[in-house]
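Take a look at these structures.
No lab work stands behind these numbers, since they all come straight from the coordinates. Remember, predicted model here, so these are calculated numbers, not experimental data. Cβ atoms are built from the backbone, for glycine too; each structure is taken alone.
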Structure P
Amino acid sequence: MTQNASPQPAASHAERLSPGDLVGLLRQRHRERGRHSTAMLVLHLNRSDKLYALSQAPDARDVLVEVSRRLRKRLRAVDRYAFVTPDEVWILLCDIPNVAMGELAARTMRESLMRPVQIQTANDSKRLVQMRPVVGGCFAPSGGLADPMTVVNSAAEAAVRARTNDDHVLLSNLDTDDAIVHRDTLERELRTALFGNELEVYFQPQVDLATGHCKSAEALIRWLRPDGTSVNPDLIASVCEERGMMANLTQFVINCALRNMMTWQAMGIEIGVGINLSAVTLTDASFPALVAQSLETWSIKPQRVTLELTESSIVQHEISAIEFMGELKALGCSLAIDDFGTGYSSFSYLRKFPLDELKIDQSFVRNIARDKGDRQIVSALIDLAHTFEMVANAEGIEDLAALAVLEELGCDIGQGYFYSRPLPPDQFLTWYREHQASVTACS
């Protein structure tokens, strides 16, 4: 891969708005309910010259110029920001896929502002201004019913609570579905469902783009309540992380996935399975031993299991992640970085971790046949994966045109609705047999 082909996280033209215009944009997105997801960040700079900044002296304003430059360098073109006071910034992250990506953006913004700002004073001397940023935020999913000021107020409250966090970053996930808005009630129901084996694991096919054969599947949690309503998987994970049930949920998914793999193995079907891991799991020292025990229990070779971690979880726990991944690799499992390419993270850390697979975020894949920019980004990410000797997996393939572009770019694996939605185990088995027979007949 040439140097020019590497994607640059700094490329951005995020627009600065007034606070009123930013809230107006949030209100507009609220009216377009069901189409957008949004994360609102409230960033307290905690400037060392906070009192001097209130004077609005020219050299004090120079700090804001530098803050603006650093934010624009990290934000995407679709994002917006506003200075509310000389010490507070509001940031609107538009079309953000989930709360984890909002957290990744928040940490990236904070990191970019930690370096002191050097300014030239009126008497030609130089002065350093140190910032100790605190970031709070609120993620509002697409289809949400929350009004704009609820989002702003929730982000502001999170910023206050973030001061007591070790990393000074805290995002809340705004649950706006009336049926699940009360987290305490949801926790009780989820706990009962989890320990009563009422949850399910579905499988979404992952296809080798060179041969057309299905070589693996991603295991995904599903919960259908007794009244017939389904619960968003991201919300299930969020509540489990918050209420101390993530270890139980992860163990449930692993055992369900491996049990089905053993069943299929007895039928002569040996496919790999990808399992998503939470950021919380990265801090669980007992997890590698649990994986080893489960592999032995279900007689599954570790090479057939890929454990997927998100960018945000790796960046959040960088030091512990290195040791954690090393133990899983020693077992023989493969490791993947999920939802890659959001535009907020640095690519330099990829060399630090023993990753086998890079999953390209579906937001870049969905319009790849029609959007030249998305095509260039995906091409660069595929090259990046191959440079680091990783498999490139494109998520979100929805049509034949997108598949054709990915094949042309040399992508290795693909998944998405073009092939199949996530399916319960029996339906996945039926799909698998029909798909493999069709591919074999055409070859």
Structure Q
Amino acid sequence: MMVLALPGFGAIDSRANIERAVGLIENGQYLLARGYLEPALIDFRLYASERSRAYYLRGYSFYAQQFYVSAGKDYYRALEFNPDNPAAQAALANLHLRGQGVPRNLELAYTLFDQAAEQGHAAAQLQVAIAEMTGTGTPKDLESARSWLTGLADAGDSDALIHLARSYRAGTAEQPQPELAQQYYEQAWAAGDPDALAGLAFMHRKGELPQSDPARAVELFARAAKLGSGAAQVRLGHMYLTGDAVADDAQQARTLFVKAADQGVGVSYLWLGHIYHAGLGIQADSDAAANWYRKAAQANVAGAHARLVNLLLQSSRPPDHREALSLLADAAREDPRAQNDYAWVLATHPLEALRDGDLAVKMAERAVAQQASAAFLDTLAAAHAERGDFEAAISTQTAALILLDDAQQDLRRELAKHLAAYQAGRPWRE
């Protein structure tokens, strides 16, 4: 047994403290767990693999409290001491998959998940299968994905059965096999997973089964939602929100979205933001809407970032404007569409404090360099106009108009309005 005397700690059994920390983490006592882990992190007598585990555990405690930057640092430290630590590989992959505390990098996420999967890490194996099934961070490979999923399903993993079912459905498989998909959903339901009912409901809803029945879809969604399926809660909530196949009921929709949000279903955050933003069945609350949109954006829900930015820009409060610009700047680091959106705000926003012609031109030129579309050139023209260079604005806008075809008459009329403003010596304002 190793007992190390350190100044201020007395006799410390680092290995025993690591095990105590495990129990504390399981009970949600993260701060206290880190107190037990700290001495182990500097105990030179521990094996590298043991120190790696201690760093991973501390990283996990940070992650559980949403301290993602600190979690990422500890996961990297864990891998420095043991590059083959599958728990740390999978945890770091998850951060890169979600862009939490580290840059979002789907290729790196897949590589790390794959390394952990090869060592038998079941959660990583599921993530590898999902990535290969959807082509996320790696080329699509249904055969490999199904191999991983079959192994997990044989070990009793109902999530694997559900994804195995998806792999045979339209939209995933080039040659769908709905009967086989139904069979796997039924196996998952027999194992007690309510998400399987939601999967069957989607198949009925989309007409994928020979005996598809829209009424049966509603019944299955309702049953699955009652049993706790987040996917069913979100879908049924959206149906109540829009009056699709059920009577519209915004309050019932909100109840279902809240239940899904409590389970961490990211898309429910988006719809709760929409409800508070639009005041559907409840008093409109921009702050609440922004909070929900912010959570959705952090979960990488499609459309959430744009909704949050637009809401913040509509605010009368300068701190909201600064947050919006910060969000736009972060997104614009690599993505040309985000660069274009950022440039458009900097060039055309009615508030002078938000405009910056020089930065707008820089962002728009970066976007155009990657994709010289009519829309991107339109933004570059607006940026030149904001800077007072109307000659460049006119020539750029003319180039944008040349790229439009006969089917784009609405866009042509809009861009022509912009051109007329520049010809009159006026910048464009949204």
> Hey, helix-only ellipticity at 222 nm (-39500 (n - 2.57) for each DSSP H run of 4 or more, over all residues; to 500) derived from one of P, Q reads -22000; which structure?
Replying inline: Q
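Thinking of P, Q, which structure, once P(r) over Cα pairs in 5 Å bins from 0, in percent, for residues 80-199 alone is computed, gives back 2, 13, 20, 21, 18, 14, 8, 3, 1, 0? Numbers along the way, then the final one.
Values: P: 2, 9, 15, 19, 15, 12, 10, 7, 4, 3, 2, 1, 1, 0, 0; Q: 2, 13, 20, 21, 18, 14, 8, 3, 1, 0.
Source structure: Q.
Of the structures labelled P, Q, which one yields 5 when relative contact order in percent (Cα under 8 Å, 6 or more apart) is computed from its coordinates?
It traces back to Q.
I have 15.5 for mean count of other Cβ atoms within 10 Å over residues 208-215, calculated from one of the structures P, Q. Which structure is it? Mind dumping the intermediate values first?
Details: P: 15.5; Q: 11.9.
Going label by label, the one that fits is P.
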> So Cα extents along the principal axes in Å, computed for just one structure, reads 84, 66, 45; which one of P, Q is that?
Replying inline: Q
